[in-house]
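Please find the structures below.
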Structure I
Amino acid sequence: MTRLTVFADAAPAPVGPYSHAAAGVGLLYLSGQTPIDPETGVLVPGGIGEQTRRVLENLALVLTAANLGLDDVIKVNVFLTSMADFAEMNTEYARHFDEPYPARTTVAVAALPLNARVEIEVVAAARPPEAARP
């Protein structure tokens, strides 16, 4: 099988040996995004709300590069360094997704790259080329 990958020029560059996203069998798997500002290359200032917003904006940039949007997301995995951040993350998350919401899992982890407080990865339903957004 040939792996189809997506690199989003507008999103922060990967910080390791991975693609922004890879597609297969009608699905697009996005690599986890952390709250890196694509213009500065550093974590955004602020708390979990600001970090969650930046992560979701970064994911939207990658989806846009694949002619998709957040409404195409079917599965979300959220990684938090503290479950005490869950409620505030959830509030910001709800601002970016409409009902019916994608399936989601949220787990606590010991640490994330660059000392981020949140990382999110998603799986989106890929569209055939003729149905892709302009």
Structure II
Amino acid sequence: MKLENLRENYDYFSQKTSEIVRQLGFAGIALVWVFKTDVGGRQVVPPELLPAARLIVIGLGLDLLHYVAGTLIWGIYNGIKEHAATKEETNFLAPRPINWATLLFFWAKVIVIVIAYVYILGFIASRIS
């Protein structure tokens, strides 16, 4: 196996993870909405689901920050390379820390959405039993 194949596998699985996390975020909002109740003519989310709702919003915000940070960082790095007159066909390695911010946002959004679903599943389990 070549290093290039490892990167392709990493890219594939991180893209899929991001897609699934985003879909889980939207589905979580829908689940919270399904369990809302009418109290005196007002739609009220059960208090047990408020932490999950907050975490989902945070998770979707982290998803956005993940891609905004990547766009900004790689755009700036591209500008630096262009300013240095790097030729299109030149091979070079990017500095290792260049992905640290995007990795932070990536793993943070995954963890936050998983925690949100712990709350949601706990709520559903309490309603079933």
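The numbers here are math on the coordinates, done by the rules we state, and not lab data. Keep in mind that this is a model prediction, so the values were computed, not measured. Cβ atoms are built from the backbone, for glycine too; each structure is taken alone.
Quick notes on this structure:
- Look at relative contact order in percent (Cα under 8 Å, 6 or more apart) for each of I, II: the largest one is in II.
- Structure (I, II) behind the derived value -6500 of helix-only ellipticity at 222 nm (-39500 (n - 2.57) for each DSSP H run of 4 or more, over all residues; to 500): I
- At a computed 1.00 (FRET efficiency 1/(1 + (r/R0)^6) of positions 48 and 80 (r between Cβ atoms, R0 = 41 Å, to 0.05)), which of I, II: I
- Test item: Kirkwood radius over Cα pairs in Å, for residues 32-111 alone calculated as 15.9, pick one of I, II: II
- Among candidates I, II, the computation of percent of Cα pairs over 19 Å apart that gave 46 used structure I.
- Entry that produces 3.1 once distance in nm of label points 7 Å out along Cα→Cβ at positions 40 and 72 is calculated, selected from I, II: I
- Mean count of other Cβ atoms within 10 Å over residues 8-15 from the coordinates reads 15.6; which among I, II: I
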